[in-house]
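Engineer: Take a look at these structures.
No lab work stands behind these numbers, since they all come straight from the coordinates. Predicted model, so just to flag it, every value in this text is computed and none were measured. Cβ atoms are built from the backbone, for glycine too; each structure is taken alone.
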Structure 1
Amino acid sequence: MAALLAARAFLEIRYLAGDARRVSEDRSPEDDLERIRFLADVCHNMPGIAQPRPWRPSRRGAPGSSVQQAMAKRPMGWAWHTAGPEKRAWMLRHIENAGLQWTPPPPLPARRKGPSPMTLRQRAGVLLGRWPVRPPAGHLSLPPEAHVLKALDSDAICALYEEAGRLRLGLGKGGPWLRAHLDADSVHYLVPDPASYYWPGMPSTRGEIDWWQCTALLRMCDGEQVSGMVAVLPETFAALPSTLPRRKQVRLVHHARTTERDTYLWGRDHKAECDPQLCGFVPETTGDPPPDD
């Protein structure tokens, strides 16, 4: 299906870009460019859908989210549900013209609140104290001082986000928005858990990555626990106090890995009710919710 739609889009783009089109049709070049943009936007993901690679998690041993699992079952799900009425009509017209029958994929699931239940394997790992963070193939493990989950207060979490922004490490944007919306009285958690493409030693715009991508498990002002990402220098992380029992650390790492809602999604849902009287945050002067890193 995806291959068919991509082929139809390429044919139309080739026609729109041809010289014969300029002579025979009474449409401006701007109209043609807009149509080409439309077709490219509809089908830019189609080649990957037509020949999908086997799905691999960005972190070894981490489960796929509910959206990723749905996409594995119906690869056209994202392309269909992010398309507007005009794009969907274009897809259906070409599918019908090809004499094919196709049922559009069901809606993508909403990202669930809270973590997924642990599997038996994960529960066994907790009992044995087996650390869940493992290196990608061909890379060394993180050092022992990274195999720790640390409990931090709101000031410490905000300081880490501020340091990441000040040093331009590339991950972590919080500022006044984050400070205003964290539950100031709750404990938050932080653990080095780099994705394969952020593993230390991988190339980046600043040379090799020399920081740790950390997952933060944050309690927001309404009580919901969400995830976040922040880049932390190894020496900064090592200097943070470690106070939690080992089994609790391992359990919380699994908890953080399976928490699908992040600060961006929480902030998007909270935006309508965000008010200086409620949160102490003034959007006009301090910016928007942090992006989904």
Structure 2
Amino acid sequence: SFSTTASRPRFTKIRRQFRIWINGPGSVYRKPRPGQTNYIQTKNEAFRNGDRPFPLNPQFKSEPVLDDRARELIWEKVMRNGETIKAVSAELGVDIRRVAAVVRLKEVEKDWIAKGKKLAKPYARAVLAMLPTHSFRRDQRNEPFEPINELHVHPYTTKQIFWPTSESRHFTRADAAKAFHSKLLSPDERVPHPELIQMEKEVLQGRPLLDASERFKEAVMESERKAADKELAKAALEEKYTTHVNTKRFEFRFKQINSENVGPKGRARSAVGWRYGAPYYDRSKGEVKIPTSVP
């Protein structure tokens, strides 16, 4: 037979211990502290823990996030003042990708406001109140938010090679890049802000800082203009070879392809269906997975 009587609530030992702790010494962690973090404090810490939310994982640190005023300032500089993304990134010390993401999300937010959609402002304020935040002051010198000109480790540079060179020859970073791969650019060319390096060189050569800053802004504006023109040309070329067929519900797009362009081994990445019938063998048994040749 079946019973409709509610089951008796049972608490495990760990749950009972948690209830005792949260009603006792852990009661200070029930609510966040206004304007600061309220992470769990271990017994061995003499000072308040402000950046490690997990006591059992002390290597993890909570990084600060941009507050709403900082995001609004970034959007205003790019969209209203017409400053380039690179210039804003260099001025405020925010990564280029983060600046672009802030501008995109701010545009979505303002579009929702214009359409009368409700925003989860109380939730956003509550989350920001529990996290370390970073803000910027308008028309003042601010502390950088994060490193903006760092390089990720390129896969070509992870291998060990022995490259003979003359002792009387000046071996530059460009030469080192070519030693790893013939098409690998030097670090000065791969950094997100190569214009900053050029500006620092000009300052070291005696050019006034204000003049060098103006030349930097002109250089980043020209760089972004070239990048935009390149994207427009790429989109125009794609549109040229695409046929659009509109229906009541869908838009079909057709492109001319050549099934013979599959590369010398039949597995060119630009070919249609290049993966079909050609599996990877990197996880198969007996395959040689160590480098068998060096450049």
Structure 3
Amino acid sequence: MKLLVAGGDPVDAGKTTFAVGLAARLRADGSRPTVFKPRAGNDRWFDHDDVRRAAGDGRLYGKDIDRLLRAAGGDATHERRNPIHRLWGPTPGETGLLGESDRTFLVDRVRTTDGDEWVVNGTTEIPDALRDDLPLVEARRVDSVRAFNEAMRELHLPALDRLAEDVRAAGGSGVALVESYGDVAMPLREVGFDAVAVVDPGRCRVYDGDRWALARETATGDRDEGTLEVHVDRVTGMLDPLSTRDLRPLTGEERDDPDVVASAYSAAYDELLAAAQDR
């Protein structure tokens, strides 16, 4: 079984909390879910404690994949299940290298077959603390969109394709649970999901996986280029959900306990799993 959790809002949709509760629910049902977050990112300013905690160990990962792995159990590394992580830095009033407003990417960590590769923004100053903590001496420097796109073709896309193989294998023998990033509708190529949960603040919509994939292909004209960045609202605009459930707001203490989340959102999980099992 392969399940996708996507966000209907690009920021703070609640999809990680929903996915964490789903992992706990699957474990309670006797499954050992394999969790994945293909891409993630955090900000050196807004997520400073998380960045320092990871960078202090010479690593780069965020709290989302950490929460998912803890909820699912097992001993997989953050880097294996989250092969691409981006660190942002604030640039008030300025546009970043990739066209971002008020921020720019500082460092990408990309998992390869030989370990981690690092891509650094050559147009901005990398803070000394990061240079001291992370292995950036031999990092790949990019100073233009063209150079970054070349790095993506050589590093990022192969990393995602390798992860897609892992998702297909995990879903074939058990349960693969994938959390997308931002409001991207399909985070991996050539992975068919059995059911999709779209999480917005206050609600969850459940979709059939095959119809979701077809709508995503329709939105892109079935072109490979750019299909990873189709936004959720383009897909949901073509489909009626199988079901819609309200999600109540949770306190910080409740969000920190996967079993409490699993209980609070049990009705939504029932409908998502029923949709996947009815295929």
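Engineer: Taking relative contact order in percent (Cα under 8 Å, 6 or more apart) as the quantity of interest, name the structure among 1, 2, 3 where it is greatest. Spell out each step's value before the answer.
Structural biologist: Values: 1: 19; 2: 12; 3: 27.
Largest one: structure 3.
Engineer: If you work out Cα Rg over 2.2 N^0.38 Å, for residues 136-215 alone for 1, 2, 3, which one comes out largest?
Structural biologist: 2
Engineer: Given that Rg and Dmax of the Cα atoms in Å, derived from a single structure, equals 18.4, 54, which label among 1, 2, 3 identifies that structure?
Structural biologist: Attributed to the structure labelled 3.
Engineer: A value of 2.6 was derived for distance in nm of label points 7 Å out along Cα→Cβ at positions 96 and 200; which structure in 1, 2, 3 was it taken from?
Structural biologist: 3
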